[in-house]
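We did not get these values from a lab; they are worked out from the coordinates using the rules stated. In this text, all values refer to a predicted model and were calculated from it rather than measured experimentally. Cβ atoms are built from the backbone, for glycine too; each structure is taken alone.
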Structure 1
Amino acid sequence: MSKERVSRRQFLSYTLTGVGGFMAAGMLMPMVRFAVDPVLRAEEGGDFIATSQKVADLTDKPVRVDFTFKQKDAWYESEVTNTAWVYKEGDKIVALSPVCKHLGCTVNWGGDKEHPDQFFCPCHYGRYTKDGTNVKGTPPLAPLDVYPYKEKDGFLYLGKAKPRKEA
């Protein structure tokens, strides 16, 4: 122990600093937890979202498939509807994003009368072939994104759209 005595002023200063520190920690802890908790919470669902499209009903003609899922942004939960153009190519399923790579407009299958077997973007007359490759000489500079897919109980499940690697 120290032989120096603590003055009343020092004792009061130490006591107030300690009490103030505990009070600050008590006020900051709930705020920190409130901010960090959504980030650390585990996701409830998987990576693939169920659609109402039966795999057996798919043909070689692209069909529009809408699928809905819940999206959580921190504390705000909303229901989001996405779309995919899906068709079969032999035994393989192709699921393409409808978002044009030029400016983000929505492409449609057979939307251009001059090119009925292509995806068409009406915003700036962009075109894509059936497999989603951009047609040279039109505005898009990249092919359409591709959805990974799974088949479960005869229904199509789609993952998050990813850029194509081969193009």
Structure 2
Amino acid sequence: MIEPSIALYGESFNKVNTSLDEMLNKAHVRYAMLVDRKGFVLAHKEALWAPKPPALDSIATLIAGNAAATSALAKLLGERRFNELVHQGERIGLYVEEIQTEALLVVIFDETAPIGRVKLYAKTAIKDISEIIENLEPMPAMDMTLGSDFASSAGALLDDLFKGN
């Protein structure tokens, strides 16, 4: 089973949410999300005035795929990486920037939020969230060894299953 690459919970999760909330309010954007490179939404905030949010899981998956494609494009062009992505339509814009190697900050804004203001407050949030990620405890490795009880039970079950054949 695929799981998020970062485990945010407790105080770390609250700090990330506070940082996203501050950026949301200061930059006057609609939505802010922290997404991992696999496309999992790790945290998100939406402005009170924003319309019903789009399917955030779908956006996160597409953003992760877009970031991977952009990374490959950067390498093809001789760049180590492209730090940020900006997509602007007639009414809605999307700003994406890396947070270390693990995550992406995704900001969805409308025509009332100038891109300069979005970038300014996104950079502050990235700095804060980067520090939080650096201080996370590494995810513990799961012990996947099976005990002798399991092996003998499974063997007996298989013997019973195939006796009739």
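Here are a few things to note about the model shown:
- Answer label among 1, 2 for the case where helix-only ellipticity at 222 nm (-39500 (n - 2.57) for each DSSP H run of 4 or more, over all residues; to 500), calculated from the coordinates, equals -15500: 2
- When relative contact order in percent (Cα under 8 Å, 6 or more apart) is computed for each of 1, 2, the one that comes out at 17 is 1.
- Parent structure of the calculated result -0.43, -0.48, given that log10 I(q)/I(0) by the Debye sum over Cα atoms at q = 0.08, 0.09 Å⁻¹ is the read-out and 1, 2 the choices: 1
- Label whose coordinates, when Cα extents along the principal axes in Å, for residues 13-60 alone is calculated, return 80, 13, 10 (choices 1, 2): 1
- Parent structure of the calculated result 3, 18, 28, 24, 14, 8, 4, 1, 0, given that P(r) over Cα pairs in 5 Å bins from 0, in percent, for residues 77-148 alone is the read-out and 1, 2 the choices: 1
- When FRET efficiency 1/(1 + (r/R0)^6) of positions 5 and 109 (r between Cβ atoms, R0 = 35 Å, to 0.05) is computed across structures 1, 2, the figure 0.85 traces back to 2.
- Read-out FRET efficiency 1/(1 + (r/R0)^6) of positions 93 and 157 (r between Cβ atoms, R0 = 41 Å, to 0.05), computed value 1.00, structure in 1, 2: 1
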